Structure 1
């Protein structure tokens with residue numbers, strides 16, 4: 001089983017959140033899941049089709065997901081539309097004052113892809129604290145563990 005983490009990490013806060021998600025997903029107690037991490041501008045439809053589940057990470061930019069994550073979706077949407085339906089996804093979003101629009105935008109696109117939300121989105125405003133990073137680790141671990149159960 002393969003978990004693909006697609007992220008855009010332009011700030012120290014989003015990078016810290018990514019590392020927490022990766023840490024949870026690669027927990028040594030979870031066996032049988034390969035974790036692949038790709039920047040949103042580097043991830044391809046081959047990466048998406050080869051994965052069994054996804055974690056998406058983005059900053060909230062002016063009430064929307066990052067342009068990099070939107071570009072990722074634009075590239076992979078039609079090539080992956082049929083083959084990836086019903087695959088699980090998780091989401092983490094960092095914002096300075098609001099994450100609502102970014103979450104809504106991602107959810108509209110994954111609804112079109114027919115992916116299924118496996119975990120509630122992790123949203124963080126301002127500098128991530130220990131509780132926020134724990135939630136990110138739990139997101140990564142839950143996504144990987146869910147795939148391990150499906151193996």
Structure 2
């Protein structure tokens with residue numbers, strides 16, 4: 001695949017990330033968006049439909065994962081990297097969604113930063129920005 005086409009596909013994926021971010025309130029059920037934009041330290045968690053929230057977090061994580069895997073494929077074109085990244089994303093999701101659920105049930109007023117950060121890892125493409133340099137370094141070291 002030509003470099004220009006690969007760059008264009010990566011650009012489209014970045015546009016996809018931006019679209020998801022700027023339309024998150026309309027696309028996904030997440031009462032925590034408004035909660036964390038407010039003075040949340042002195043408030044209780046909003047009433048939530050837990051299964052709906054978890055489904056929408058899963059949906060958003062899946063979309064971000066697919067866009068991330070496309071970017072990784074465009075960057076490296078190695079099946080092994082994509083396989084590892086897919087498994088990594090799956091394991092990270094399972095671990096983080098369990099932690100997220102436990103935190104939602106156990107955190108008291110003013111103890112919301114762990115929920116904020118675990119949720120951030122679930123709904124933002126943070127893992128991509130960790131995996132890209134890691135795979136680049138791996139490829140550089142393994143080719144020398």
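Only the coordinates and a few stated rules stand behind these numbers; no lab work does. All values derive from a computational prediction rather than experimental measurement. Cβ atoms are built from the backbone, for glycine too; each structure is taken alone.
Among candidates 1, 2, the computation of distance in nm of label points 7 Å out along Cα→Cβ at positions 41 and 89 that gave 2.1 used structure 1. Comparing relative contact order in percent (Cα under 8 Å, 6 or more apart) across structures 1, 2, the highest value is found for 1. Can you tell which of 1, 2 yields 18.1 when mean count of other Cβ atoms within 10 Å over residues 33-40 is derived from it? Among 1, 2, the structure yielding 18.1 for mean count of other Cβ atoms within 10 Å over residues 33-40 is 1. In this comparison of 1, 2, the computed figure -0.82 for log10 I(q)/I(0) by the Debye sum over Cα atoms at q = 0.15 Å⁻¹ is attributed to 2. Comparing Kirkwood radius over Cα pairs in Å, for residues 9-56 alone across structures 1, 2, the highest figure is found for 2.
helix-only ellipticity at 222 nm (-39500 (n - 2.57) for each DSSP H run of 4 or more, over all residues; to 500) computed as -14500: which structure among 1, 2? Attributed to the structure labelled 1.
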